[in-house]
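Bear in mind that the values in this text are calculations on the coordinates, not laboratory data. On a predicted model such as this, the values are computed, not experimentally measured, just so you know. Cβ atoms are built from the backbone, for glycine too; each structure is taken alone.
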Structure P
Amino acid sequence: MKRIASFSVNHDHLEKGMYVSRIDGDVITYDIRMKKPNQGDYLTTGAAHTIEHLFATYARNSSLSDQVIYVGPMGCRTGFYFLTRDTMSKQQAIDLVKESMQYIVDFEGEMPGGKRQECGNYLDHDIPGAKQTAADMLQVLSQWTPEDMNYKD
């Protein structure tokens, strides 16, 4: 089998940030790296689950919602994939991720999709952990530009 593109990135050199992972036709896959790989510090399942609910809810309710395809966690628990149409500029994608992280930091109230009937693991949420990760990502992305979105060797 062919080696997939994401396994070709040297994870020993990968830092926190937002990167273009791949472009397939009109779909851009962004790698939102929240944790430095292989350092022993990973997203807890509860924090990742909470980020997923809040990030997806915010992004799919934004003015760019028609261009959002998918928001979901990486199996390695170091970040998220964010898939968009290429009609969303890279700067708009950065801004939407930052707005989504701010939404998570500021979140209060009932978890969107957080009822038993709406979620397959509705009790596994970590709001404080999600807020801490989102606050860290806001700092990481504070000066991020489209030029920063290429993987470093």
Structure Q
Amino acid sequence: MGLSSVGGLHQVSRSIIVAAPCAEVFDFLARPANHSTIDGSKSVLKVLEGPERLYLNARFRMSMRLFAPYKIWNTVVLFDEGKSIGWRHFGKHVWRYDLEEVADSHPRSTLLTETFDWSNVPSKFMYELFRIPARNTKSIELTLDRVVAKFG
């Protein structure tokens, strides 16, 4: 199954089926060290500080590159073991993953949705002017393809 679109007014989301159980996919996503291996934007370089596995309110620092190198702290703002995980940094937008077991699938599969939510950003106009949601949509699609390949 290919990508599908979901999302709200100030969100972009894509979903895909991953040929692995929710628990396995969630555990992979909950480990910041894995983020650079699947990042479709090619901006996530590596984890610098933080726990090996995320949990609610965990903080983790990443080495990034978008036009120039930088380092950024993220805070986990959503954590429901095996189902949802999301984080944000000072920019207030949230990256999140939602996972749902695909009923009666054999082998067990997961519907994985990645969302970029900029509803809490004070400068929504600037995000749209600079086409950040459109760029992030393409990155989400590439990321989800990489997750599928990881478990394929």
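When distance in nm of label points 7 Å out along Cα→Cβ at positions 24 and 112 is computed for each of P, Q, the one that comes out at 2.4 is P. Between structures P, Q, the calculation of mean count of other Cβ atoms within 10 Å over residues 48-55 yields its largest number for P.
Taking distance in nm of label points 7 Å out along Cα→Cβ at positions 40 and 64 as the criterion, the highest value among P, Q goes to P.
Which of P, Q yields 0.65 for FRET efficiency 1/(1 + (r/R0)^6) of positions 80 and 136 (r between Cβ atoms, R0 = 25 Å, to 0.05), as computed? So the calculation was done on Q. Can you say which of P, Q returns -10000 when helix-only ellipticity at 222 nm (-39500 (n - 2.57) for each DSSP H run of 4 or more, over all residues; to 500) is computed? Of the structures listed, the value fits P.
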